[in-house]
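Each value in this text was obtained by applying a stated rule to the coordinates, not by laboratory testing. Predicted model only: the values in this text are computed from it and were never measured. Cβ atoms are built from the backbone, for glycine too; each structure is taken alone.
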Structure P
Amino acid sequence: MSNSDPSAVHGVSSVHAARLFVGSCLALIATAVAFAVIGDIMGALKTHFVLTNEQVGWIGGAALWGFTLSIIVLGPFCDALGMKRLLGFAFLCHMAGPAIMIFANGFTMLFAGALVLAIGNGTVEAVCNPLVATLYPDDKTTRLNKFHMWFPGGIVIGGLACFGLAQLGVMSWKLRLCLIMIPALVYGFLAMGQTYPVTERVRSGISFGGMMKATLMRPLFIIMFLCMGLTASLELGPNRWIPSILQAGGMHGILVLVWITGLMAVLRYFAGPFVHKFSPTGLLLGSAIISGAGLYWLSYAESIKMALAASTVFAVGVCYFWPTMVGLVAERVPKGGALALALMGGMGMLASGMIASPLIGKIADQHLNDKLSAVETVAVIEKIAVEFPKLQAEAKNELKNDFQPSIDTARAFLDKVKTLPAGELPQPETANALRTALGANIKAPVVDEAAKILNPADNYGGRIAFRMMAPSAIVLVLVFGILYISDRQRGGYKVEKITE
């Protein structure tokens, strides 16, 4: 029976391949909309809750590395727990995570909500990668690229929805979080009442222990596992920060992210010819070269035209990384089953969430002071310390508390700066003092002055972080180059089959 038959899979007439594939794609769309929404509201969370770039990086990172918790814990037991149950669990997380963030009262609840949301995202990856590979065993890499096109595709959907709300004057970050629940409700409906196929590994009679051995004792898998950390960091780390960093530079950052992810979705849809012409290892080699060059160029973007040009190169570079890495492991380490695919996805999200995203925020914090004039900055914060108490005295009772964080941080900055050499600004007190003035949501000339100082500095620090990440692509060029040459010497790329 053809694996493209929409009504049955591997002789099981009750398994509807088309519906399961569409449901998987919608689950990935929910994951991607979550990515777009969290990226879009990072600036709003920073000002509303008075957070540092590093704290925001941890929230954004939790929405990534929390993915790892579920994919590594649940992925290897996908067969034992059942794909249907796990997809139902993902649905619950996609509903609960945004709700926790909507009712958050500070960093801890925001972090917890992002983590729950990420656990749902990871469960989708843990279930749907082996599901798609099982539904289409003769065309895994191409089908996984088409499945994964809905991650950037979903980011486009989420990004445009966020932008549309902003154009309508609806600035609520809470309403944006509700967008995640819409595709979740649809895939929840599609997943109900369906029969799921057993994975290729189970169908072939390979034991759990055999799966462990085939995965962890295979040098090729170890190499790909480590490289997954770098490829995912190059893709997801910068993409997490692009809206916020470019927005600080006066550009429509969310539109740039929409452009990047839209281009990625189109390229992934047409992945088949590229995979067959260049082979997965050749495609990964080219991607490493182009992605490093694109990210380095993006770090110099100071206008929307330059940002779009550089982001186009960056998008072409990173678009095939994730699905081709997963597809290569599915084709070359087939006995690794759900475990191998889960570890690959888990490593990607762990590296990008726990290392790349917070690291970009930390580097941005370290370098933003380089763009600040000490004299001008101190003068503006002195104005905040003087004018905000006056505004607080004039405010209505229910608004008086809105001024206090700005007053406290401004005074803490002024106390700290007195202990430092002339011309030196304290970190992170400087950025916090400016940021809390913006977070008070008060219309006053001094707030405009604070924004005029802080935003270019935030943009500069973020671009420096991109520049420092770009050289990591050199490592990937070396590794993928060796694998590609090795394949050529052996007569070309070979797909391994399991004898049932």
Structure Q
Amino acid sequence: MTTLSSVIDYPDVSQRDFAREEWDRLCARPAGSLAIAELDRTITVGELIEQSRKRAGQLIAQGVTVGSRVIVARPNVIEYIVDYLATRLCGAIFINLPWSAGKSIVELGDILDAASVILTEHLVGDNPIFEKLGERRFQDVEAPIGPKAPPKRTANELGWFACTSGTTGTPKAAKHTYATFERQTDVFIERFSLSKDDPILVSSPVGHAVGLLFGVKMALALNAPMILVSRWRVETAVELIERYKCTFTAAPTPFLVDMVTYVEEHGTSRIQSLKYFPSSGAPVPAELKRRAYKAMPECEIWAYFGTSEAGAVTAVDPDATLDERLYTDGRALPGTSVRIRDGELEIHSPFQMMTGYWTGDHDNRLGEDGWYKTGDAAVQLDNGYISMSGRARDIILRGGENISPLETEDVLLRHPAITDVSIVGYPDDRLGSRLAAVIVPSEPVNLDDLCAHCAAAGLDKAKWPEFLTEIDMIPLSAIGKVRREIVEEYVLSKLNA
């Protein structure tokens, strides 16, 4: 086990009031300047301030007080930022959830004893599941205008709950202070040397941490225009990048796939301003990064690793080699230490780490010494760079050998007949598990073809697929993670057919 740190001399921030600082920055901007833009709507700084105060008054009328929990479940729309700022104006704890996660929204509303749950009503319609929210459900009614500034809140008080994006069960709420919330955004601003002259494209869903941290909060921290992709379409993203000269976006892997494919077909003329496109949420195959570097040579593209519990953990150095960019997920960002124990990545970050889970740490992930077990398999190189191997539970044990599905997937993605692929294990009496390839083909292909391709690529035979089936689309979560449990069920249904 090797422990490598990225140490910083971080000042004492315990007496800072980050919500008040954020609000004061916004109020100091020219009232008529652009604050937020969607494809067909814009809002000025003055209008944003006015609408946020109005919403804060409505929340207070609903019973929201200092320390209350407010859930906002909206897509990437102006109203989401209004709700975020209004929650801060009330001194309440902000909780962002995907707008479509009906069951989780209702369950967490109860578990967190939320004072208010804000939905985009025309999207959820008359879905009966939301009737269970009762009086928690926000109503857009007339109320006295809210406060001119947030109440005093110190840096070490709770300010945000980051809900895990688990594929089964109710998400866990990781408790963050105002300080850890702030630092998670600052670490990326520092890494990319961003300023108010860098319009931020918010393409990742704001119901997840990436869209909030590296979109909404980043733009507010920089005093930069915030450009929202309300629902992902690469054509919409390209239109907004061209119109507003966006320089930065952080987005999940499928969005990067779409952008690279678009540029390969249409060139870079409409996205020339885009300088940075870090990607995470799901593994970024080396072959995809190779295509990206060729198609978008002026844009810095690489994979990074992060968690709801600690934000961004690793990133590639600006002077990284091509191999480091292709085959790793970077190394520890300033203020974070990482180590590999029994093949699992563990992290320690006093400036970014959650204080715990709202309902308790039943899996004992966060140790008393501050080290957090991520549940992700990884390999650490001598220079500190980390290569993620997927969720530890996704590792396939075949004949006593631990096999990461990502390595086989990366090789198969280079096959000209494969558009997408997922590798999962299936039960075997002799070996414990064997490898199944579930592919989205662009032309006919058989198992022998894939095995020959793996052999030509030099892949160990134990890592070759032993069963092949096709699917129309690999099932993904909202942030691009493969729903492997669904893929596994699909394979078993085919094997038993």
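Structural remarks
- Structures compared: P, Q; top value of relative contact order in percent (Cα under 8 Å, 6 or more apart), i.e. the largest, recorded for P.
- Which entry (P, Q) yields the derived value 0.15 for FRET efficiency 1/(1 + (r/R0)^6) of positions 323 and 395 (r between Cβ atoms, R0 = 41 Å, to 0.05): P
- Winner on FRET efficiency 1/(1 + (r/R0)^6) of positions 171 and 443 (r between Cβ atoms, R0 = 41 Å, to 0.05) once structures P, Q are ranked, highest first: P
- Origin of the derived value -25500 (helix-only ellipticity at 222 nm (-39500 (n - 2.57) for each DSSP H run of 4 or more, over all residues; to 500); candidates P, Q): P
- When Cα extents along the principal axes in Å, for residues 307-466 alone is computed for each of P, Q, the one that comes out at 69, 37, 33 is P.
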